[in-house]
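Input: structures, listed below.
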Structure I
């Protein structure tokens, strides 16, 4: 179960600056922060053992889908400081692990490509990765730290540290 204290710490970690002023500013002016806030609060309620609180969590998820077109599973693990510059149409599957300070643009999908040996495989995204608009990252792939996923790339292979993945299917370009 996600504790209240962990949820508050995660929300604080998502703010670019500390303090109430930063929270209020981002709450009203940063739709990407609102998506992450909605996810974190909804996950807190959804992880409760009480039926009514779980339903509040479901309400938050439904609200996120209707208002932003974002479908983020509460079973996904999202690190701190994740940024959604244009938070529309983002899909994050249930087994996805996203590290800290990852930037994710609009229409990005992280998901499984089906069962392998009776088990669904999901992507693992390391810290400081940039995923540009329309990218699809599918299967049990690992995107290493500081990698860049190009716009509309379909990633179904591992991406090494500081590399760039582009194309359909993706090709790995050498690091920066």
Structure II
């Protein structure tokens, strides 16, 4: 079964960054056909926020995503179908570092009156699984990478880089896991 490792970046503020206020501004994902292989393909796209189109200084500093990146992007209603087309119709499991990514995708679909695709319903919260297998509190992505002595790929809080880093952890802990 293919594994789609996804990471999202969203609008955020130093205060009041609730999921209801946040909007996705970047989707990054890698497709693994088996946990042991290098990614089969990658997806990365900026998304133009509509409710709060101006990125906060906090968001820009955290993610390194610039205003011009999202200004020239398509909206979620255009980008998300491209993401789903990239995934394809074959069965897969969606993997993310925590539930935030899945929950935010569902929220954005609801906001945009887009049915949530059945292909994305099988989800693994890798952060929770990692914590459970290690018998520790759920760590940050950077902390988990450090525990496994895996270097962070690229710039942290960039969707494709974090998806690739999460995929490295998936390769370490998912073999033998029966979803």
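Since every read-out is calculated from the coordinates, none of them should be taken as a lab result. Computed from a prediction, not measured in an experiment: that's the story for all the values here. Cβ atoms are built from the backbone, for glycine too; each structure is taken alone.
Overview of values
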quantity: Answer label among I, II for the case where Rg and Dmax of the Cα atoms in Å, calculated from the coordinates, equals 16.1, 51; calculated: I
quantity: Distance in nm of label points 7 Å out along Cα→Cβ at positions 34 and 82 from the coordinates reads 3.2; which among I, II; calculated: II
quantity: With relative contact order in percent (Cα under 8 Å, 6 or more apart) derived as 12, matching label from I, II; calculated: I
